[in-house]
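> What follows are several structures.
Derivation of every value follows stated rules applied to the coordinates shown; laboratory data play no part. Just so we're clear, the structure is a prediction, and the values are computed from it rather than from any experiment. Cβ atoms are built from the backbone, for glycine too; each structure is taken alone.
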Structure P
Amino acid sequence: MSQSYSIVAMVELKSHIEKFYGFFKNHVGDLVNLFPDLYQSIHLVEGQYFSVGSVILFKYHLGADQVVSEKWLVRGVDDAKKCIIYEAVEGDMQKYYKVLRTKLEVVNRRSSKIGKGSFAKWTVEFEKANENVPSPDSHMEIFVKISKGIDAYLSKQLIKP
């Protein structure tokens, strides 16, 4: 019987949450230009970018010399909650994970016990193909890195000389 796991990371945002969410919904192909050290190519295979049912082929660097090719299916898009869910459906990671699903939520925290501000919350849910497979921490590292980079890029656009 397989066991499901999840890992979570939160990245504090300085940029406007609408712009940050909009980047991932409408401009994900720009990751190739902004992060050429991580992404070789991003191509739409089926549907429209980040509409439910669309499939996107990502070729990216995972670790030092490993280039991964993976098709991700967009499972859900909720503009009101600023949430995108996608799942790896074909490619190199299928050898390691029966399920590899990623959820991005962009949250505006007005005030709470843990503070206020905005953040990107990444959740990676996975089922290992076997017990020897490590957690997909490298994927989470990529999500955190691109979140920080996109936030910095969008924050600079807000500053006018």
Structure Q
Amino acid sequence: MASTFKYFAFASNMLKQRLLINNPSAVFNTVGKLQGHQLIFCNEYPGWHGGGANLAEKEGGEVWGVVWTMGSADRDSLDRQEKDYTPIQVPIITPDGATVDCRTYQLQGQYDVTKPTRHYKDIIVRGAKQNQLPQHYIQRLERVQCSDFYGHVPIYEQIINKLKS
């Protein structure tokens, strides 16, 4: 039997069609939350032309996302996709109260908080809705303010085309 690991996606990789572009072994496991953190957007994420999602510690905060089961062979491709981030292990609390130890990614060191593009935010919100995250959290994501960038974002167009097919 092939070795697997659990991956906690809290941004664009919540959307199945996005994650499967580079990680074909990903299978939905559950949704869950990382306690003691908040979702922020920082630095300029080149592929999205705006702030990339990151986890910041915050007492009483929570970040919801999707737990995927992935084949170990996809760990390298996931690491390449998240090359600017550091892989970390986090305890994710599922809706039934269980804890799942997951790999996720966090930007370490100094960073500048900035706004995401509407393209990136759209994919994140679509992923939250697709996986039926709690309505209050979806509404929080929908209220995220975006940058003024309206240019061409190839990865966004690739994902939207996958959603249409």
Structure R
Amino acid sequence: MAEQPGGSVALTPRRALVVAALFGGLTGWIVVVTAGAFDALPPQVPWSAPIGLLVFAALVGALARSTHQRIQVRRERVEPQRAVAFLVLGKASALAGALVAGGYLGFALNFLGDLDAVTPRERVVRSAVAVVAGLALMVGGLALERACKVPGSDDDEDEPDRDRR
């Protein structure tokens, strides 16, 4: 039995992203509930958290764009190790973005009833910005993952269902 050269990796399924977001949301909710159970204050959300996420999302998005231009548009060859590293970064960024967005959403939902007070309102606003940043990271990761897809050649027309990387 001869092995086929190369391999393929499936795109990150939506189900995995939803599970990551739900797990993150549960974690964010548990942080607030646990703090309340111990009569402690829930943590503040510093501006550095959403800003850092936005910067990382922008970097991943820029890498996705340049990788797309290189592989899909100009049809340049990329070293296999680099392509795999970009693919792994894309998958990890997509899952981490979903996890973080869910976490901050779960955290913020605990304070929606207390928007009259300054501190809970700040937590909700900063968490909402972090949710948007997490979603941006997820989208950038998915774009990078798709940019790593090897364009089909004439030999691949016989196997249209094959998603090669």
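> One of P, Q, R was used to calculate Cα extents along the principal axes in Å, for residues 70-149 alone, giving 57, 19, 13; which?
The correct label is R.
> Who wins on Kirkwood radius over Cα pairs in Å among P, Q, R, i.e. which is largest?
Sorting by Kirkwood radius over Cα pairs in Å in descending order puts R first.
> For relative contact order in percent (Cα under 8 Å, 6 or more apart), which of P, Q, R scores largest?
Max of relative contact order in percent (Cα under 8 Å, 6 or more apart): R.
> Quick check: -0.59, -0.81, -0.92, -0.98 is what I get for log10 I(q)/I(0) by the Debye sum over Cα atoms at q = 0.16, 0.21, 0.27, 0.30 Å⁻¹, for residues 78-117 alone, calculated from one of P, Q, R. Which structure matches?
It must be structure Q, since only it matches.
> If we compute distance in nm of label points 7 Å out along Cα→Cβ at positions 14 and 102 for structures P, Q, R, which one ends up with the highest value?
When distance in nm of label points 7 Å out along Cα→Cβ at positions 14 and 102 is computed for each of P, Q, R, structure P gives the biggest number.
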